[in-house]
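Next up: the structures, one after another.
Rule-based calculations on the coordinates, nothing more; no lab input. These numbers were taken from a predicted model, which means no experiment stands behind them. Cβ atoms are built from the backbone, for glycine too; each structure is taken alone.
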Structure 1
């Protein structure tokens, strides 16, 4: 089992972009997504502490904590911290999980197809924006 935290606002996996150059179609990952996946990779490498990528089935837990808007009233901010006010805005939870899984490829596991179970994945508000990740063998 590995467990680590990625500091900062959670970032969703952006759609691959395409363009035509010299009559050929080329694809690229948006820079914001690529930077975030590299941050995830670095955090996962530190958590793995030199261990090789896992084989077999993996269960993954992702908890995304978003910053509370400063413009909200103190009462609404307290409700957000208590879990009464839910984060129902973008980004979508599945796209945040996708960015985490892609960043962990080749580090925590060989390929993200090994993730067979998502456990207790959620997005909520927190005092400190971050993503907490737990990966374990099934």
Structure 2
């Protein structure tokens, strides 16, 4: 008896490929902003990684850290949330950041802070402050 046709497994996509697929499905205006955000965030530090989390592009610290309870979201830096034509950058543990630039909204009781991006021009105005916030977040983690 001869063996049947061999089934080839489809290789699993990487997190980066999944983020790219997600971004490519966005409307043109949002896609342009999220692509620019992605480039800015990933360029701040080589230890920043990306994934799809909560059905959105998200960025996290990919380096070594002390053990912690996953429900504390200590590794999760920022999630891009499309909301009514704007992009909200949700920092799940943003309350620990001293945002001297003033781009983050108030502190929520669960520790979140949010940066509102209205459009590409707004992102460019906030880019330097966003880079600073990301560096402050990275400096605050327990490695």
Checklist entry - If mean count of other Cβ atoms within 10 Å over residues 112-119 comes out at 14.2 when worked out from the coordinates, which of 1, 2 was used? => result 1
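Here helix-only ellipticity at 222 nm (-39500 (n - 2.57) for each DSSP H run of 4 or more, over all residues; to 500) was calculated and came to -11000; which of the structures 1, 2 was it taken from? Before the final figure, lay out the partial values.
Numbers: 1: -9000; 2: -11000.
Going label by label, the one that fits is 2.
When relative contact order in percent (Cα under 8 Å, 6 or more apart) is calculated, the result is 19; to which of the structures 1, 2 does this value belong? Mind dumping the intermediate values first?
Working: 1: 46; 2: 19.
Source structure for this number: 2.
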Item to check | Origin of the derived value 17.7, 74 (Rg and Dmax of the Cα atoms in Å; candidates 1, 2) | outcome: 2
Checklist entry - Once Kirkwood radius over Cα pairs in Å, for residues 8-47 alone is calculated for every structure in 1, 2, which label goes with the largest value? => result 1
Checklist outcome for this item: Value 0.95, calculated as FRET efficiency 1/(1 + (r/R0)^6) of positions 16 and 104 (r between Cβ atoms, R0 = 30 Å, to 0.05) from one of 1, 2, is from structure 1
